[in-house]
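See the structures that follow.
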Structure I
Amino acid sequence: MRFLSRWSADTDVFCLQEVPDFDDGRAGKWNLEPDMSPDLYHKIKGALPGFLPSLSDAYDDGGNRLAAFVRRELRPATRSTLTVHSAIQVPAGGALYLRSSLMQSVTLSSKGREYSVYNVHGLWQRGKKDTPERVLQSRNIVDSIGGRSRAILCGDFNLDPETESIGILEKAGLRNLIAEFGIKSTRSNRYPAHKPSRFADYVFASREIEVDGFEAVDEEVSDHLPLCLDFD
């Protein structure tokens, strides 16, 4: 909450993943992680009073959702959620875990220009390598964006940089800012040191986006580092 409050003065759009929302007493039906707050979405709304919130449906058995917060002055024209991969069963902890992949879409206007911001949480499967489902997911993302100009795609993709799944997004004309800016890791010190992959999160931008700056912010708000894009 301190991080969000501190950054809200200079940020126009926050895109978050794994945000539960159980203010109606239903938390018991979901397999929440021990340190996860069941009313996290409402706590974030309280920390960002000047922002218009959007929350997706749950996309897995853990009740995780996507959340986007847009500065109210930007008056987002459209807000929607797309399915970029249907639910699959993934083995985890001796049981089968149901997981799908959703993508939030927000269209907003600034300085006479229209922008489309897409927030996604990629399929969780063992490792960060290609799978047929992840390849299909990337193709569905490209089809959903449809060559839209001034598009920004961000989120936790659960993918290594050299995968075909990332390559599909790059070949569609999206600039991979993680590669372009030489980001060495998107993981904080909270991520287990013995795990080999230091990448999961990406920001992509269409060629029309004027990128003024991009960085992985060195603040430990989770086991992922926040990614910050400054653009026109």
Structure II
Amino acid sequence: MSSVGRFSGKHGLVTGGTSGIGAGIAAAFLREGATVTVTGLTEAEVGAVPPIAGLSAVALDVSNEAAIRELVGGMPRLDFLVNAAGMLLRQGREFDPVSFAKVVDVNLTGMMRVCVACRELLARNGGAIVNIASMLSYFGGGHAPAYSASKGGVVQLTKSLAIAWAADNIRVNAVAPGWIATALTKPLREDPVRSQAILDRTPMKRWGTPDDVAGPALFLCSPEAAFVTGACLTADGGYSVM
């Protein structure tokens, strides 16, 4: 990857960066000259990451605070953090209280664990955090109560950390993606009825891509967003305004 770009000389951590939206964001930072560490839940996910200059991949369970601190403790510097690790359970499983708690622990509490572990390193260089929220941060999700509740919490966590850590010169923002073409949404995209219903409500008449989320993430971590904190940028092709 090129060493010339807005983030040349910078290093970032992207949790959940081995696939989907996280991988798209990591690739965008690499194109802008950064070095990036991405995490995936399993060794298999990490092993599937292609060898790319400036990119390293590590297995990490964001439910494991000790593992998070070990990973961050080995980093000489950290300029930006993107929290993209998350999970969703289908077929009504999120209505089970134990499963509900697991989803919230990964999507929300796990995000907090990573933020807290990275705070000191980010403060050294006036770093930035971008949390991946969702359109379900604002809409109810009858099929996914835990996912929806956790993503609603992500927006409030983002605002709260923006206030708490402004004195450390750490900016904390979020991006709320809409319908993005990833493995997570593959079943919907392959269902012609559901997919068409989504496209009919989306003014831009297409599914989003990970690059559509990467652009806002780059902006929020860049000097151009130096006075932006506590914000949540929506990237949904207009779906939420209909």
Structure III
Amino acid sequence: MTDTANIQNGRVPAHVAIIMDGNGRWAKARGWDRSMGHQQGVESVRRITSEASRLGIKFLTLYTFSTENWNRPAAEVAALMGLILNSLEEELFMKNNVRLRIVGDMTRLPKEVLAGIATLQEHTAHNSGMTLILALSYSSRWEITQAARRIAKRVDGGQIRVDEITEDTIQEELSTAFAPDPDLLIRTGGEIRLSNYLLWQCAYSELYFCDTFWPDFDEKELHKAIAEYQHRERRFGKTSEQIQSTEEIQK
């Protein structure tokens, strides 16, 4: 187990979202096929899921497969689908008391993947620890478009007036409505962009980018990201003085 001395007790983010980037480049640097990087990336998912649960993080959302990923070579997509299916090991969830949720366009997934997901969601539904959310066949623009269509149907049906639509109305129609917005967004692999991931939800998330490829992202790297998060002041549009005043009142 790695040292957590740099993490302040009581200030662990409730919701961490991760863009798991760099699997292919990790493999290429070693002269291996990209699929080897994805396989090693699964091991990182297992490590980080277990550690996040141990640290007391309530929600962990992983960008597993984007809608844009369907444009990759067919062989790689097929390999990724098989890997996703094989990586859904019930032991990991039950050992850590983790519940599984999925967000994304399920209509495009193979039947065997859907069946595996449904079974695991059912078996973990009563787990009371951390919720692991897999963003699978997901994109933020797709999600917001779907939310807009559902709201439009409610307007057409007379359930809500146009002038009654608020930010909460949209939030309630997002696929992540069951979870709080991420406090911390981590992207591995050296890229500095959001790549169509949780754009609405991450409006006020703290962003952490690192050069470490996802297969090498371990417990120590997660601790570094959380420690960095804990040293930031989250103002949400307020001034530092206002934040300090509120904290003093709450003491």
Worksheet entry | If distance in nm of label points 7 Å out along Cα→Cβ at positions 112 and 136 is computed and equals 4.5, the structure in I, II, III | I
Fill in: Identity of the structure behind -13500 (criterion: helix-only ellipticity at 222 nm (-39500 (n - 2.57) for each DSSP H run of 4 or more, over all residues; to 500), calculated), options I, II, III
III
Worksheet item: mean count of other Cβ atoms within 10 Å over residues 48-55 computed as 12.8: which structure among I, II, III?
Response: II
Worksheet entry | Comparison of I, II, III by relative contact order in percent (Cα under 8 Å, 6 or more apart) - largest value held by | III
Worksheet entry | If distance in nm of label points 7 Å out along Cα→Cβ at positions 96 and 208 is computed and equals 1.5, the structure in I, II, III | III
Item to complete: Determine which structure produced the value 13.3, 39 for Rg and Dmax of the Cα atoms in Å, for residues 40-119 alone, calculated from the coordinates; the candidates are I, II, III.
Response: III
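FYI, it's all coordinate maths here, none of it is from the lab. The structure displayed is predicted, hence computed values, not measured ones. Cβ atoms are built from the backbone, for glycine too; each structure is taken alone.
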